[in-house]
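Below you'll find the structures, each written out as structure tokens.
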Structure 1
Amino acid sequence: MKRFWKEVAVTAEGGIALDGRPVRTPGRLPLVVPFPALADAIAEEWRAVGENIDPRAMPLTGLANAAIERIVPDAPAFAGGIAVYGGTDLLCYRAEPGPLAARQAAAWEPVLDWARDRYAVDFTIVDGVMPVEQPPRTLARLREAVVALSPWHLAPLSPIVGLTGSLLLGLAVVERAIDADAAWGAAHVDEDWQAEQWGEDALAAETRAVRAAEYRAAIRFLDLIRA
């Protein structure tokens, strides 16, 4: 779709207006954001559109659309889909004892310790990649934590968890128990180790850059709803 507007404004209700006409989600719901800083940032995405609309260049708009269309109608169900990551969390799977395992422990144990204290749970840690079941209480408590979040927090949490492979890292980021950059680094301990041993693969580096951009957009969305 080509750009058809000249002026972009934020309405008093937090909506986005193009030449006075309200922007709607793909499902035709009003794009109204109850966070002034986020609404302003979304408006900037629309102002920055060139001759053609490129949704990939408008990640905040996309996350807001998801919150309004996909999450608000049934937030508990959406939260449940995120919570399942707790059963196979990256931080619970370690390399065989050695330098890599030590690096994993240094990056991951602080987050696990935080989660143990925060949710009064424990985790089953295993060497290798064979699936291991986490205690039912742990899974229940993590699900409760995710379900308790608002749709506007769930919208960025979903890509954060998906991109890092860790519900625990996602929750720690949302609750500001870990810096976003540190969480991204923790999620890539294995990948960085392999690159150190065998050299960086150009295609893998390109893919990681794309994923990093998606992650940064989710983090920015999260920061803006806190502003």
Structure 2
Amino acid sequence: MLDILYLDDYLAIVHKPAGWLVHRTPLDKGETRFVLQTLRDQIGRHVWPVHRLDKGTSGVLVFALSAEVARTLGQAFETGEGLHKTYRAIVRGWPSDQGLIDHPLKRMPDDMRSEREEIQPAQTRYQTLRQGELPIAQGEFPSLRWAEVQLQPLTGRRHQLRRHMKHIAHPIIGDATHGKGPLNRAVAAHIGVTRLWLHAESLQLPHPVSGQLLRLAAPMPSDWTLWDAFSTEP
């Protein structure tokens, strides 16, 4: 059963667990947990995904209950217009206290079309919430520095947060595509959890029909507390 954060005649908003796919894909044939199919069966209605969260990401995920609403909200999620999204992540290293990442991103290969611009503007704000060290040697350094950051994407590009944090040399821990495999495996072995440490914490958006401002929040996953033992003051 999924934790449903909001449900009416137009929208179903859920707390996606880490490790679940949004929907079936031939790229991950061995997976058996899909949010779309589970939600459809749970509420007894067809649902349309409005946006995506990566398999490893947990948190707020929005579905429409009609194709028309899905199109309307899908455009808003791509441009970021009227939306306010907040994520939490655990990243390698100690970033500055706060900053704006203004770095254009190339569309992913499966998202390219002849009529579209290949390079899209992309912006992400970040703020460091806390930092710490893990007793994992990194080359000549005896420990691994890490930080918990709050991320606010101002645009909605594929893998934007993961690609932007890599761009500033603070990749999200557990990111198999944009991070470092040996580092991810060492952290997973030490912490005891293998996952992408990225959580869609909250979302504000205008209701596509009534215009009412919706504010949704997904509680931090319980495994996040594993980092408490290695935390220091930022």
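Things worth noting here:
- Answer label among 1, 2 for the case where FRET efficiency 1/(1 + (r/R0)^6) of positions 31 and 103 (r between Cβ atoms, R0 = 41 Å, to 0.05), calculated from the coordinates, equals 0.40: 1
- Identity of the structure behind 3.4 (criterion: distance in nm of label points 7 Å out along Cα→Cβ at positions 55 and 127, calculated), options 1, 2: 2
- Here distance in nm of label points 7 Å out along Cα→Cβ at positions 95 and 159 was derived from just one of the structures 1, 2, and that gives 1.8; the source is 2.
- Which of 1, 2 yields 0.50 [FRET efficiency 1/(1 + (r/R0)^6) of positions 87 and 207 (r between Cβ atoms, R0 = 25 Å, to 0.05), calculated]: 1
- With distance in nm of label points 7 Å out along Cα→Cβ at positions 71 and 215 computed over the structures 1, 2, the top value is the one for 2, the highest of the group.
- Structures 1, 2 were shown, and helix-only ellipticity at 222 nm (-39500 (n - 2.57) for each DSSP H run of 4 or more, over all residues; to 500) at -5000 was computed from 2.
Bear in mind that the values in this text are calculations on the coordinates, not laboratory data. Since this is a predicted model, take the numbers as computed values, not measurements. Cβ atoms are built from the backbone, for glycine too; each structure is taken alone.
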